[in-house]
Structure 1
């Protein structure tokens, strides 16, 4: 693994009396596509929200690009947020704004760029994620599920971030659309030198896209590493993912690691 750009150390998370994380620790390397895998309720999306400061840490520490999130100042936090982009599971597009307006909203809010330059950047991002130019004038209700994902990705990339956080990016897509989106993530990582954190339960993504991943279960990280390092782990949660029928069928194909 390359030098870590994200380090999670002994994170504890509770919602009332419900303990979600009990000492979570992991690290994400530079230019890595890193997966967070686990069953429903294991706290994958919660951990990602803590990484991007949407949820406060209750105990432990998360360091992102050299900044400890428990001690970071308000001004430093604002600057740090501009160095990452987030794709939420349902897209989280503004229904009253066009595609172009959705992608350009952060540029309008956080930069002094002229409207003409913002329009040029938006057009470039639309092309970058594989959408046709005419999509700029469409509204979210006029988009397919795959187009929503790509628009959301374009918005996440609008500020040229160093980090990209993806929450279930292929959820709701058909197999062809999911594979195309996975390949787009690979292409953008290589083109832009991004570090990517991906919450997923998609075995195809684990096999073909993710470099390393952590499996969350029993309120902890029960396994972390490459596919080759993790898939033979005897823990029941790991066996549930990789020892079932889907995992066995997938293992007969070409394995990336």
Structure 2
């Protein structure tokens, strides 16, 4: 499997000269597993990913959405394959508290006066399905996806992708409860080669952000060690954390566990 980060920020895009090293686009990660293309979330990073997929001549992908907060869907209407009649996009999410679930939320997002092209006029073929957290399903004939509920306002779903003896876990957005072990997260990340974990806040920032639905790199390190995971990608960077701050956060995390690193936009990791 190969993992590529197209957007690593949370909350809001931050395209500035102070965010160049780590990137300013919101959440979007590509997983290539055999001949299957899986996309995790549709933040603004999905725009460049869509252009790349079109240039490669592909015509199908599966999009796994954690939840419908805007930083995880705000790139969706700019995903080029949606405007190609040759493309099929399978969209999967956990429960979304909106009429018609995620489809209904996205339909409102691209409705007038917010966007000029409604879902019904996008020429690609796409289908939406909703899973109950805890469900497992297949993408293609060989890639298995496990799901789990995450602790986030309005709910969120985490994903574990398995193929060829390798596994990747995508765990954002989630808030830990200090002094407790989140069994949903531990089960999802157990033995994973790579865990992509919500590290929005530092431990010093976290106490004033309780209830916002996010976690820390220190908790990510603790959970990965407890679950026997191999590597940790710090993810969903706070937009107030510029390159200098992010470099310091990465140094602190690696001082605690050498297998931790901060995800950067454009970074690609092969698991083999």
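Results, tabulated for the structure shown:
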quantity	calculated
For 36, 29, 17 (Cα extents along the principal axes in Å, for residues 19-82 alone, calculated) the corresponding structure among 1, 2	1
Identity of the structure behind 3.2 (criterion: distance in nm of label points 7 Å out along Cα→Cβ at positions 67 and 243, calculated), options 1, 2	2
Identity of the structure behind 25 (criterion: relative contact order in percent (Cα under 8 Å, 6 or more apart), calculated), options 1, 2	1
Computed 28, 20, 19 for semi-axes √(5λ) of the Cα gyration tensor in Å - originating structure among 1, 2	2
Structures 1, 2, by distance in nm of label points 7 Å out along Cα→Cβ at positions 211 and 227: label with the highest value	2
Top of 1, 2 by mean count of other Cβ atoms within 10 Å over residues 43-50, largest first	2
helix-only ellipticity at 222 nm (-39500 (n - 2.57) for each DSSP H run of 4 or more, over all residues; to 500) from the coordinates reads -5500; which among 1, 2	2
Structure (1, 2) behind the derived value 0.94 of Rg/Rh (Cα atoms, Kirkwood Rh), for residues 91-138 alone	1
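We did not get these values from a lab; they are worked out from the coordinates using the rules stated. All values reported here derive from a predicted model rather than from experimental measurement. Cβ atoms are built from the backbone, for glycine too; each structure is taken alone.
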